[in-house]
Structure P
Amino acid sequence: MTHLTGTTPPTTDLVPAPRTVGEPARGEVPLTRDTTLWAGPGTETTERWLRATLGAALGLPLRPGPEDAPGGLRLRLDGALAPEAYRLAAGAGRGIEITGGSAAGVFWGAQTLRQLLGPDAFRRAPVRPGVTPGIPHLTVEDAPRFRWRGLMLDVARHFMPKEGVLRYLDLMAAHKLNVLHLHLTDDQGWRIEILRYPRLTEIGSWRARTKIGHRASPLWDDRPHGGHYTRDDIREIVAYAAERHIAVVPEIDMPGHSQAAIAAYPELGNTDVVDTASLAVWDTWGINPNVLAPTDGTLRFYEGVLEEVLELFPADTGSATPFSSFVHIGGDECPKDQWRASAAAQRRIADLGLADEDALQSWFVGHFAAWLAARGRRPIGWDEILEGGLAPGAAVSSWRGYAGGVAAARAGHDVVMCPEQQVYLDHRQDAGPDEPVPIGYVRTLEDVYRFEPVPPGLTPEEAGRVLGAQANVWTEVTEDQGRVDYQAFPRLAAFAEVVWSPLPAPAERDVAGFERRMAAHCRRLDALGVAYRPPGGPLPWQKRPGVPGRPIDGAPPDR
């Protein structure tokens, strides 16, 4: 066996960057077929992952061995460390030891070990038989800056099959992201099986055709598009995520973005002003005027939906990342025109003693926030749910800039920062004409790297209510895995460093250093099969000539 001499990447090429890396000493710890794995109590998820993933990539059995085996790999917990913190130590005679403040911390340490072993560790089978991988003698001490390090995948506009979601959970784990926000319902599709309402997927999960490009585009794909996750698919996704210490937060959008549900069950719509029986699952993009009727029947219907959602997405209160208790209820972009025209909606406003239609939406959202809270779950919604007041305990996804998050934090609510102007990864990455289906503002790799989740002006107490941040990937114009990859990467790697690493102020961040490390990290993405945007621009097959988008010129506003 020959050693992989000189090919181990420098420790400074780690992404996201760890807090501290001790100066590597001479020599390295090799991993061979004789290397044993000892896993202390509470580290079983990492033990399984190491054998299934790292072992498969490098052809190593990683057989169980004693704790004191020379040159072995050891996993242990240490309550003196913060919950997601870890220490990775490698040295002559002692092998490799990963210590975490929790099972999650040990797992994040294993992700760092994988990066230290080089790109081959990111493959599914060995590609260099007879070569012994190893890592240098060093110590890495690390912990995340934020607790919520999220990615939102919109599987409603374009359906992502279950295998694609599992793949993205692996990509998240490789970048130490720990919350997957699944946007499961919208006007263009309902993606989760609900037993008591089978038409939600029989009818609501398929549309007859799809707009190609921005909603003003004259182009159509006349093939039906759709799909949904069965209950067992959801259980598998949740379990797969939990093995990787990732919480899955489901979103059931209401009262707007609901035409797919209304197409399946027309009584959910405002039947006194719209012929809801004629509505189909929407085939284009934008803000849809067809919203849920504020009736008792609608409330009972969505309570039934949420009862099944809570069953499929159980709250793991013992987790080091307890965000599995969250359920997202949308609340954004709800036009009020139908409520203004609806006699039934106006009677509801009068009966409740509400001021207007905006207060009616606040009442509607508040009903479900209270319903979830009564069942021990934490409601979260887009920042529109602040309008009209918000019940204690509810959290806010601040998407229309920072203002909603600032207002929420000052009102005592937890906040997840995901401002459209900074971390919407469906927005274009360059102003050049070759950028495929250009949407929104130009947000380069550098722009995302300079994103700061905590805005200035908050008191320390208010800043403490910023749970973290998430990057959002909307899929109106990202119709398949390759397009999602292109929009997400490499910018998701920059976002991961922003929410994990203790970076300086945005203007002081070492962009050139990060870009240098990304050159090494792209070799890992290559090994994983990620169709990222190359630094020089899209490859010929990544372009979409002739498909109109919706570019916004100028710098994004700070709002």
Structure Q
Amino acid sequence: MRFMLPVLAAAGLLAQGAVPAPKVQEATLRAHLAFLSDDLLEGRGTGQRGADLTVRYLETQLQALGLSPVRGSYRQAVSLLGLRTLVPRSTISFMGGGACATPRFGSEIVFGSGRAETEQTFDAPVVFVGFGIEAPEYRWDDYKGVDLHGKVLLMMVNEPAPTAEEPGLFEGPNLSAYGRWTTKFEMAARRGAAGVLLIHTTPSATYGWSVVRTGWDAERFSLAKEAAGAPLKGWVTEDTARALVKQGGQDLDTLRARALRRDFQPVPLDLQMKGHLSSSVRTLEQFNVAGLVPGTDPALKDEVVIYSAHWDHLGRGTDLAVDTHPQSEPGHEDDTIYNGAIDNASGCAGLLAMAQAARHAPARRSRMFLFVCGEEQGLLGSKAYAADPLWPLAKTAADLNLDCLNFVAPTRDIGLPFGERSTLGEVGAAVAKASGLMIAPARPDTGGGYFRSDHYSFVQAGVPALSVGGGHDYLGADPAALKAKAATYGKRYHQVTDEYDPTWDLRGMAQQAQFTFDLGQALANADTRPAFKPIR
């Protein structure tokens, strides 16, 4: 019953209807979207000039809207470590089977340092470690206590699939945290590995090689205070992995089949990785940006509901990106700017339009509009916020995150992925019903989206949070054509072709922002706060 209290409170507030909810203005959203994805901001890349322009724009907009600074400033500094592989001076080769293989950077392999070291030399044996997972609660251990210190670990992406006997293995159809490539890197580093190479396939990663390559061509970042990772980490294409495993005296398909069993043991390959890695290293500051609409209730205004979105994207690419990246559309052959119109100028534009509406809609709790940095680098801004919050986490009721809004058309439904993990799902359902919307049916999260958006940093810190998704039941004369239009974004994801189109119908984007605003408003006015549900 205690989990239903927020739902009942929200329903009661929605039923009152005394004060009409302010509307998120589509024109306002469109103006911010067009500017934030303009070439002028150079793709809002972490550590680049476009990042400085973006931060200045966001804080200026919050100030113009009349939102209050938090802790005396609209900015929260985030200290980062930046590492870039100096490709012309870096070479990785594999010796074995009487041959030497040197995969080509970009098209066959990508790699970089996990440590703040400008020069590193490698001469290490290669070991295939299956999925590279140790998960006691699932009785799974790919390492089996084998000493892997100083070795290069070759491993698969994702995790073992559920079976008829174990349908709930690793969260069933949903990717668990163990399947995330970031988790694999961390596990390998704790074992003292000299290097980690992930085998890419599009089905297991849920995105193509071009997405991997885009992320590793450029400078990569981590929180300055994070523990050092493995000296070398990277990815190889499936064809490259197959050739290397064969060179090392094994068959990749045979090894992958063995890795599906609990009794799998790490397999040493007759393969030695040798080479040199040169990196540029720097420390820098980036910024989260936040503005506050204070609450009105003397007993509740010291609690806060957070609306969040990440402002960063991939920025301006390198000459290597132009030379090696096949573009999905003609006319972009010399384009080096990853504008990130959908990802995530759309979320930031939505938050700014919502902030404008919030100024005309007092709520009992305070509401924070938080624009975080470094999401594309591993949720860095939201992780930094959770470690040093601008508002006490114990007084934070919820976080509602926006990432990649609906650019297609309005819908009959709205997405609340993993809303069932807390009472946010029930409150969201009540808000949707009052808005004439349905909750979109849950879809298998095979790509681990739950762990790839900034709400997850709040979940890890004990704050109920989710990312509000767009709907899929499009309103229009030709729903099939609208679904086909939505599917085209897959080719533009993390590519230079994710650009703003002035012909877009943004009613769906405004609808998604409006629902998120209304859900936050219900939470900010409810008598009780949302709560996590017990994990079954």
Structure R
Amino acid sequence: MKCSKKTCLIILAIFLFLVAVAVALLVVFLILPRDNSTAPPRARTKTAGTILGQTVVLKDKETQIHEFHNIRYAKPPVGELRFRPPVKHTAENPEELVEATNSTEILCIQADNGDGTEDCLVLTVRTANLNASKPVLVWLHGGGLATNHGMMGGYSFDSEVTHKVEAVTVNVNFRLGFIGFSSVEELWDEEAGVYANNGIRDMIAALNWIQENIAGFGGDPDSVTVIGESGGATAVLALACSPLANNKFHAGIAQSPAPEMRFTHVDGDKYQRTIVDQVGCTQNSKEERKKCLLDLPAEKFSRKYIDIVNGDAYFTFPRSQGEDADVVGLVVIDPVVVTVPPRELSSAGFVPDKPLPVIISNLAEENFEWAWIIKPPFSSEEELKSTLGPLLKNLTDDADVLDKVLAIYPDQDPVTVWSLLTCDMRATCPSNDVALAMSTASNRDIYRLYISHRPSLGIPAVHAYDSVVLFGYGSGASNGGGGFSFSPVELDLKFERHYISMVKQLAQNKKFDDGWETFPGKSMIYENSDEISNVMSNKPQQTECEKLAELDLVKYGWQNR
């Protein structure tokens, strides 16, 4: 069928227009960024290969976070590697595709029940932007360096918190209990520099991995902040005292650390000798006993088979269960890994290239819920006196010590007196002293934080509450966080905002915006008030600590668990 000249020209014009539109759409498709939200994220690293992760959408239905789970940073510490320093895991080539999409929690062998696996030296990374250069926050979980304490079940960084802190976040697994912190002579190797603290070496291996590879996830390797709680906080102090970790991280937050590290690896051998006997490694020669320790199933080093010093004693009145109950040191001073205790950091012999800010914090009544495990709440002052009197007599010959101690905490109910006194003796006052000693070390900027803010749940500021604030109210309810599941009121949320802001300012290397200065110049007190924050020139509980020191009652600080 023929068309008129005019009709043919119209058809040709339409055809050319459609071709032009198609070409334009093709150009737009090729040039403009495409929505790759459905494509799995890939992080290209220097030594770990190309890591394949997954993308999650947050509660706001808009924000996306890329997650990379259970990335191996060291070879499985099994067989001959069981009690050895971690051996770096390296991908065969940069293009090697490494699956990191399985979010199933991997547990290192748990010292309490033997659950878990020795093949556990993995870490998890979360990031909003693979092409950014954001600060990095590294989480070292609590659990007394003996259990994981819900490492990936809400008591650690998740994607919602990663978005809230505006950083790349990393959760790190490390060996626990005797497997991670053995210091018995059978396992020493002078030539290789192996004496103790392999769990701390695991953390340092993870920090090395971060230095090499975190840029591929949008993280800045020159801005790494390590945060730990309880046993993890003790590890933060240990890292600050380790030449192997020097310049591998750039800031630290120690939430309720055990401030004291009193023992050497030689002491550790003495205290752990009973473990060697209990697991049946009683052969005549050292080499035979070493082989026995290497050949045993890993769960044999758990409470199911050996007696472990009661960790609950950590939270009670000193020596309430006997002097041995306070000997729970897992981190020890050794010639290679942790070479000085925090109190002697000024003599360490190594100095960070730049000032290293470290926040040392504790809560006002750390042991509140733990004391109830040992003893029911006091119902009267007489009951407090009848319990406290004999315990004080175990510590001093001062006939009037009970009255002197009670005079330090006037007009308080019996439970609060017990809780404040025990916490001051074991955590607050020793932490003040250790923070002061650390502040004299070159290029270390120590900040002191004391939290007395009470959650609206109706309990005091107890152990782990600051971690719950960091990770979100309700986060600790089902995984060892102390049962903090509750609906926060505005004062709780205000405290959360203050705390998150503090973490972000430290991670971003900013000056604190509320006048907080290094210790001992200023202390930050997070109070149960509308203002929340209160910067003071005094040390936390300074008057109480001075009076307890006069009675020689501040030498019982928590010992690294």
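Every read-out reported here was derived from the displayed coordinates using simple, explicitly stated rules and does not represent laboratory data. Just so it is clear, the model here is predicted, and its values are computed rather than measured. Cβ atoms are built from the backbone, for glycine too; each structure is taken alone.
Taking distance in nm of label points 7 Å out along Cα→Cβ at positions 292 and 348 as the criterion, which structure among P, Q, R has the greatest value?
Structure R comes out on top.
Tell me which structure, out of P, Q, R, gives 21.5, 71 once Rg and Dmax of the Cα atoms in Å, for residues 116-355 alone is calculated.
Only one of P, Q, R returns 21.5, 71 for Rg and Dmax of the Cα atoms in Å, for residues 116-355 alone, namely Q.
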